[in-house]
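So, here's a batch of structures to check.
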Structure 1
Amino acid sequence: MDVLDAIKGRRSCRAFLTEEVERGQIEKLLEAAVRAPSPLNSQPWEFIVILRKDIKEKIHSEATRCKQWALEKSGWKWLAKYDAEFLKTVPAIIAVVGDPKGTGVDMFLEEGSTGYQHACAAAIQNILLAAHAMGLAGLWFTFFDKKAMRGILGVDDKKMPIGLVCIGKPAGETSPMPRKSFLDKTTWL
């Protein structure tokens, strides 16, 4: 599949078949992930592959807790329609964890190091594009408390859970979401 076709054809999916994703397929996704760019080739990512039902249920509980908290604090009624039940049954979840150690000159900046987050985001995009090219579907899930997710996954306090990538075979067709044109989002100087 051409990379531009993969970019245009990729969709987020929340409805997965329960059919298992083969270990070899997951390994191909991880190989794509580590090909992502990173500041000074720091490769600040780690991956945790979650196949166990008990861990998925803990992740689901955390997502549900966060959703309830956000609903109460924000009053955003639209948030209620987002269901996280798929987290319990999705065949595989790849947790992407970043190491915030200095990844370049950004460690000297007032805002601190963010390069590791950007590198992990690029790795996640590679996973999603590779999954699409392989006939799999994916979803980049970030609606969780970082501290709670560290506890669920056994991640060191110095590292940051960046996102969960849900992977499986799609249960049906996914519709494209409306996108603004790059013309509306671009300034030429």
Structure 2
Amino acid sequence: MKEDILEQMVDEYLQHKGYFTRHNIKFRPAGDHVEYDTRQDAVHSDIDVIGIHPRLDGARRVMVVSCKSWQGGFRPEYWVDAIAKNKVVSGREAWRGFRELTREKWAAAFRTMVAELTGSSSFTYITAVTKVIGSRSAWQDNATFREHLGGNPIEILTFGDMLKELFPFIDTTPASSQVGRVLQLIKASGWSLDK
């Protein structure tokens, strides 16, 4: 079960758009990678949500999502700078929260896992966040990140982006997820995005 509410929202959002989804898929660098270090690379990272759309082609067919449920929001410029300067944030090096974007051995493992699961090396990488503070382009257009992802596009998706898209389509048919049911109750209460 997906414990993180943002992961559940991403799941609901992707399924609403016609994607089949999987969650919490573990990956780590191959043991035979030239830079493999048993002390640094033994613990898996994970793909929070991956979605495959059977009717789309290209990078939009596969969505690979990393969720950052930080209530204070996500500051792209701050994180790009912290990663570039190898800063310690909340007790660990900033790059560690974004391994697949920042270290080639992790990026290779990530791309391999996506290809194994989807049969495609083409995908859209999404950083899902509660809210974005500042410019999305510092993150989405980062050349190093894009290179590590094999040239695939990067997007930032906020909780608000998903709500705005989903809310108009919420109806009274029993939703299949807890998040869907909560959205139905919110809509039934008369609350709207305009209030």
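Can you spot which of 1, 2 the value 56, 34, 28 was calculated from, given it is Cα extents along the principal axes in Å?
Details: 1: 45, 39, 39; 2: 56, 34, 28.
So the calculation was done on 2.
Of the structures 1, 2, report the one carrying the highest value of distance in nm of label points 7 Å out along Cα→Cβ at positions 16 and 176.
Numbers: 1: 2.5; 2: 1.5.
Result for distance in nm of label points 7 Å out along Cα→Cβ at positions 16 and 176 over 1, 2: largest is 1.
Given a value of 1.4 for distance in nm of label points 7 Å out along Cα→Cβ at positions 24 and 48, calculated from one of 1, 2, which structure does it belong to? The partial results should precede the final answer.
Values: 1: 2.9; 2: 1.4.
Corresponding structure: 2.
Computing distance in nm of label points 7 Å out along Cα→Cβ at positions 32 and 144 gives 3.0 for which of 1, 2? Spell out each step's value before the answer.
On the way: 1: 2.1; 2: 3.0.
Source structure: 2.
Given a computed value of 22 for relative contact order in percent (Cα under 8 Å, 6 or more apart), which structure among 1, 2 does it belong to?
Working through the options, I get structure 2.
Could you figure out which one of 1, 2 the value 12.9, 37 for Rg and Dmax of the Cα atoms in Å, for residues 88-151 alone was computed from? Intermediate values should be presented prior to the final figure.
Numbers: 1: 14.5, 43; 2: 12.9, 37.
Label of the originating structure: 2.
State the single structure among 1, 2 that was used to calculate mean count of other Cβ atoms within 10 Å over residues 56-63, giving 16.8. Spell out each step's value before the answer.
Values: 1: 19.4; 2: 16.8.
Traced to structure 2.
Here, each number is a calculation from the coordinates, and none is a lab measurement. Being a predicted model, the structure only gives us computed values, none of them experimental. Cβ atoms are built from the backbone, for glycine too; each structure is taken alone.
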